[in-house]
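Following this line, the structures themselves.
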Structure P
Amino acid sequence: MDFIPVCEPTFSGNERKYLLDAFDSGWISSTGEYVKKLENYFSSYCGLDFGITVSNGTVALHTALVALDIRKGDEVIIPNFNGIYGAFAICYQGAIPVFVDAEPETWNIDPEKIEEKITNRTKAIIAVHIYGHPCDMDPIISIAKKHNLKVVEDAAEAHGGDYRGKKCGSLADISIFSFFANKLATSGEGGIILTNNSQLADKCRYYKNLCFPLNGSRNFIHEDIGYNYRMSNIAAAIGLAQLEKLDENVELRRNNNKLYQEFLKDIPGITFQPEKEWAKNVYWMNAIIINKDEFGIDRNSLMQKLNKFGIQTRYFFVGMNRQPSLKKYGCNHDGKFPISDWLSDNGLYLPSTSNLGQRKIKYICDSIASIHKLINKSKLI
């Protein structure tokens, strides 16, 4: 079996056709028809009025915070268990990330622990759909309304997911997606901001384009400090073709996860991210927790052994409470985050490419089974 990477993009549609068309048009930077086509296509897919493309998911989140007027000294509540990009986007504004632990079932931010972190400086909550499983948004929205807070929906890992019949990305004041290479739809690098609020949309377009006037000629007079966060027409061409295949790729990843769960069901010490009855999990990553006592070895040892079988894996995110950069910045690291710590210490991703296929998944699972068998056989000798 050839080396199996943890994730690769799947190109099965019009990627090459659109890419060459954009190239041949001569419009390869941020002006070109594919930028607008992608914005219209994905905003419509999610049931929203406005889409604003940007150069990656992190700057999508930063631009959303700028549009929401998050400023120095403001506090923004985020999940402690998440990639570092969300906290960094807050820091770019001089604001303070405030950490809330995960809940143990879906691994998303625990709504029951949000309210205790709200102060008179809190301005927003960022809800992240971890690994493709939607947050429980209703209580988060309710808390935000009670305290007059804005909600940013970080759907960077949840393209095509559903929450109570509504598309991920359509559930908050403003939402963001990433189009990085390992996402369910990629443009290589890229991102998009979605909203139904025309004022927020205009602000995002304004600030992501160096604060050039939205209407009128470019006289190179800039009233505000802006950012060069534009997506290229080349990237948008690839991204549009990917989005046309999004539903197909979601079903491939959901089927892959079913195969993993079926092939590994008799091996103790492996826990998968579940799917709540109110959610559609897109399984951006086939994420598992390893119980050392039940499986026989810890997560790190299993990853090392899988690598010898030619199977690449990845650690889970490391919680914000453990990030030295955020401690230096001045974030409050007091308190305990037991669920985040448990996830960070014991979780790994198995290969998750959309078109991975049954043969490779069976090989991966057989490799895990053989490792488990050998480890436990040696303990009996």
Structure Q
Amino acid sequence: MSNRFLIAAAAATFVAASALSAQGSLSSQGLGYPPGELSTRALGTAGALGEIDARSPINPAALAIRTAAQVYAQYDPEFRKITSGGKTSSTTLARMPNIGGVLPLNGQFVLGISASTFLDRTWETARARTQGFGPNPGDTVAFNETLKSEGAITDVRLALAYSANSRLRFGIGVHTFPGSMRLTSNEIFPDTTKFQNITQLNQVSFSGKAVSFGMEAAVLPTLSVALSGRKGGTMKMFANDSLLTSGTVPTRYSGSIAFTGIPGTMVAARASHETWSQLGDLSYAHTVAVDANDVSLGIESSGPRIGGGFPILVRVGVRRRTLPFAVGTSEVQETSFGGGIGIPIAFDRVTLDMALLHEARSGVAGVNERGYNLSFGLQVHP
């Protein structure tokens, strides 16, 4: 089988359903939707705490704040409603976008490992269609078409953080990006004595690499800054162990500031820029990869105490970002409003985080998408 044929098959995997009429989702174009690698805590502030949160695998320096071994897991169901051409459809999906663990090595070094969803391309749609089958204009047959996409690219990170003192931390991480995506298309005819049902399956796999770095510094007693970056290496796409094409893992630069001058409250702002266009040949017609900006503002504040002990943390935030895959020449914008709480359990040895985000996506004429993203995170340490 020639590479040209394999590339055509891979293109079908990503392009055949990329038109909105087939896929029905602004958030799942191209190689998929980027959850943002944010923990439930960070999602409660709409991403504002992502740069300084040890549970979010963004800034490796954030790990240095941990003084005890910890494990973390997250579960995020999402509910979407898409309106296009006067028609409305709904989809529901769920993902486990982030799991990880932290192990302090001594008083200054902390080791962390995590697996987070880099791009998620899981969705399913169905629609009724008609198709001509004879020489006469009236020779048509009605059938149902279903499209199901399954798969994701995962960011597996091994990071080391160093605490120089109570006011200055550094970190470095190495990343690998394994993944696979499968698209199944079914055409189901009501009369199978005359027409045969058709099923098509296309599948590809991915591998990539990158390095990341970061720092945190308390520049004033009530003001801190954090900076981080990820330098992308090669990302490859395969079918049946044959290399189809390659690009570069997007490079990211991000930073945040946090103000703690109000007792029991942190106000944070974060901004990032990610060069998704580096994916190159990994993006196709109808789903051009574009560089994306991401800004957020949020607050985390101490609420009531449980039994007079540790306080419940209350969070709120707002976010505006560009999604990485445009529809034709139209970039997709996403605005999010988030809120959440953090509940200490078992004398703060367990923390249950919960968040709810309302997400609005637009940018394509006549198409609007609304989503509600729930997030549940559980952190446990001895």
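Here are the numbers for this structure:
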item: For 23 (relative contact order in percent (Cα under 8 Å, 6 or more apart), calculated) the corresponding structure among P, Q; result: P
item: Source structure (of P, Q) for helix-only ellipticity at 222 nm (-39500 (n - 2.57) for each DSSP H run of 4 or more, over all residues; to 500), computed value -1500; result: Q
item: Structure responsible for 42, 23, 18, with semi-axes √(5λ) of the Cα gyration tensor in Å calculated and labels P, Q on offer; result: Q
item: Value 32, 31, 17, calculated as Cα extents along the principal axes in Å, for residues 55-150 alone, assigned to which of P, Q; result: P
item: Of the structures P, Q, the one that 0.30 was derived from, the read-out being FRET efficiency 1/(1 + (r/R0)^6) of positions 71 and 295 (r between Cβ atoms, R0 = 41 Å, to 0.05); result: P
item: Per distance in nm of label points 7 Å out along Cα→Cβ at positions 87 and 167, the highest-valued of structures P, Q; result: Q
item: Structures P, Q, by distance in nm of label points 7 Å out along Cα→Cβ at positions 175 and 343: label with the highest value; result: Q
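Where a number appears in this text, it was derived from the coordinates with a stated rule and is not lab data. Note that the structure is predicted; figures quoted are calculated from it, not measured. Cβ atoms are built from the backbone, for glycine too; each structure is taken alone.
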